Structure I
């Protein structure tokens, strides 16, 4: 599989690899039924993979600039009018540090819009204590949920939740994290959440349901297929989760993930629509704003408003980061660098709009 180029993967749409037809980045979004509860256009934003680190140094992630990236983005979001909510889609922290969590929570208090948080694989103490750093105290995953109580979490201790945004639009937050794993940074959605997701969607088929999870529902490159070097970007039981979404296609689910650190990508698979969202402090350093109605979805992915020098630094750091390159493009040369940038920037999708075709 590794000798498949990214272009071949896209051209084939992952048909043989995913076991179903995929329409990538083109066409209209298909919904399974006529919505019974229409609503006026809603705007919302998503920030993902902040990786705030008050002791960080710059590399692939601009850790030393992570706090500035967050503050600039919140200021820019505060200038946006009528955002129904802002979702912080996991990996707020570097490795579960309470001190970094404090920075994020204080920053969120300055956000003028309602905000929600969900946990990513870097938001709790590493099971491998060798990764603990001096000068930090660490949160367990339960500590994280409690710390951000009120940001979606309801105080019950559950790591997943649902919110009614407006009549006709709901939001579901999932958590596939594996806090006891010492090496694995992937995820697995537990049976409890699988049943809950199925039930929530089946009970609300007259609405659009936005489904958020830090980990990915589908692979975006060949390297992310099972057995590949980046397979853990996608959760282990992704096929099972997708089958629940497909079973409940009348609930109009749209799935959003982070974790992958690539510019906005989108695919339609078996009538379900998936978005992968960019990181705040690794190239291309963007966040996402969506406008959704019962008729269409539109988006823009603004660049974080730090200096041009910082964006150039992040771009060069990506090109120098061997691990983040697909295996087939691991060698540095002009062609391979171009392929890497094509994947991570995906500039054709910086802005976009699609009608919502209802079957």
Structure II
């Protein structure tokens, strides 16, 4: 059986380095992020805490994704998490660098920090759309002196100008962090009740609920059912294939029943988990006997790459043929996959 063409719906060249942390909240955020690492990476595939607390460079990131796993394309999401990290955790510069050098392998979602003054937000966004961004990544909450501040996706003043600018550039994909509060913040901004109006007012755009499945599962399911342009991007929630397969089956059942197989997008959250660990888990995952939503080769291929390809207008057969000739694919076919974390360890001094 041929393997599916895998597009990782959300992955990041993170900067977990200690010097990048902003105070207490940054330390807590880092601790929460690290807590997943030893759980989802089996013995022998987990980095030490010292190795993990690093500033991932774009080249070692892309080599980890494409030489150490059967991932074929990466949706790289830049992030504006400035309350926890001095550089926001994943900079636009890293995303732009990867998109420029590997345009056929990388889908880049530029980040916009909507807590900034509007003119600055739109100017920064326009600069990154000019640099080739394929989508926009948004974070609706931030931590300030013990309190949580949030904005809403249905705000005509804050969010809609961003959607309008993206639309003028022909960029049709917006991904928003929802359903997963990280660190000591409230869940108000994680609610999904603000996405409906955005989807209604911008029917030609696609809205991805990133981290779908952690909270508000019923509400998310209703959005998938009622809106043709809302999708569940299961970053980190896809890890239940490893941590709690029955729960993963329940989430899949809810989302497949509501929106069909076409509404769910695979996302590993790599390189926090090693990418191949999650590829292996989803490739082997089976729905319970008797479920009407069995994962066939065709439906699994939709989740693992076909759906995101469709959202971005990518002809999968043409892209497969093109990528078959590049150095990553030639290396994989000739040598197989490199051992986990080879690329990052060989670039670390004294390793």
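None of the figures in this text is laboratory data; all of them are computed from the coordinates on show. Since we're looking at a predicted model, the values are computed, not measured. Cβ atoms are built from the backbone, for glycine too; each structure is taken alone.
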For distance in nm of label points 7 Å out along Cα→Cβ at positions 126 and 222, the calculated result is 3.1, so let me know which of I, II that is. I
For mean count of other Cβ atoms within 10 Å over residues 174-181, structure among I, II ranking highest is II
Value 26.0, calculated as mean count of other Cβ atoms within 10 Å over residues 70-77 from one of I, II, is from structure II
Top of I, II by distance in nm of label points 7 Å out along Cα→Cβ at positions 238 and 310, largest first: I
Given a value of -11500 for helix-only ellipticity at 222 nm (-39500 (n - 2.57) for each DSSP H run of 4 or more, over all residues; to 500), calculated from one of I, II, which structure does it belong to? II
